[in-house]
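Structures given as structure tokens follow.
Only the coordinates and a few stated rules stand behind these numbers; no lab work does. Computed from a predicted structure; not experimentally measured. Cβ atoms are built from the backbone, for glycine too; each structure is taken alone.
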Structure P
Amino acid sequence: MRSVIQRVSKAQVVVNQKVVGEINQGYMLLLGIEEADTIKDLEWLANKVVKMRVFSDEEGKMNLDIKDVKGNILVISQFTLHAKTKKGNRPSYIKAARPDHAQNLYEKFIDTLFHLLDQPIQSGRFGAHMEITQTNDGPVTLFIDTKNKE
């Protein structure tokens, strides 16, 4: 699994001109799932996301996690995080998971975050064309790959 996590002051996802997910302070998280990903990958990533300390404390140091600031999470499925661009100019998505496998892990990832935070998790629509707007806070943007544990 690969994820791009952006600390935001607000984010919104629209499908067919309808808002389907919206948050204020928290994370806008893009999630790419590959065929080799398992429940262990999603559990590791969900725990990492919840415990990451990237929100500022009273001294201005990034020392607080999402629970500390009562933040929200908006999760967007994004298979293009697994693009291979080494050859030619057209990206290859050969490592991206098949839709049935990816959707299953995507939904389980959202459910895992819900249980870890004990609050609803906002999300886009799997497989849909989405319009996403966000206000990146900081900016703080992190890339995590569960295969490299970085």
Structure Q
Amino acid sequence: MFEIKKDSRVGIVTGSTSDKAIVDKVTSVLDEFGIVWEWNVLSAHRTPNKVARYAKDAEERGLHVIVGIAGLAAALPGVLAAYTTLPVIGVPGDGGPLQGADALHSIVQMPPGIPVATVGIGNGQNAAYLAISILSLQDAELKSQLKSYRQSLGDI
């Protein structure tokens, strides 16, 4: 799958369709905030050239943030980050024999100079909220929505 949506601000990339449950967590939050997103299935191991092309062209296509969701060896977010200066948010998948601990360690341990922001195992919602925080730096209306949402959480 390599489908580009017009006017997408957030790109979501997974290594396989088995990560759809986490994608749904990301997209439900983005939809609540009215953010256009795209989802592509591209494997860092099986389709590395497509991953590189996707990341290299992302900014030119209008993306502002990329969310990479991957389990097990979880190379995908790091490979995406290697080919773009856009912020990349890694979401460790929650499957496999280690239930995502291996993916978490893989994503969070990036070499200096190629950062990947990393959220908790399977925590697609926080990936979306982090993407929204990044987007809100240049979007006053979105910043206002985010502040209202945060205030609704409780005593802040």
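Where does the value 38 come from, among P, Q, when relative contact order in percent (Cα under 8 Å, 6 or more apart) is the thing being computed?
P
Quick check on the output: 14.6 is mean count of other Cβ atoms within 10 Å over residues 61-68, derived from one of P, Q. Which one produced it? Considering all the candidates, the number was obtained from P. Taking mean count of other Cβ atoms within 10 Å over residues 45-52 from the coordinates of each of P, Q, which one would give 18.1? Label of the originating structure: P. Please state which of the structures P, Q yields -7000 when helix-only ellipticity at 222 nm (-39500 (n - 2.57) for each DSSP H run of 4 or more, over all residues; to 500) is computed from it. It must be structure P, since only it matches. A value of 3.1 for distance in nm of label points 7 Å out along Cα→Cβ at positions 69 and 93, calculated from one of P, Q, originates in structure P.
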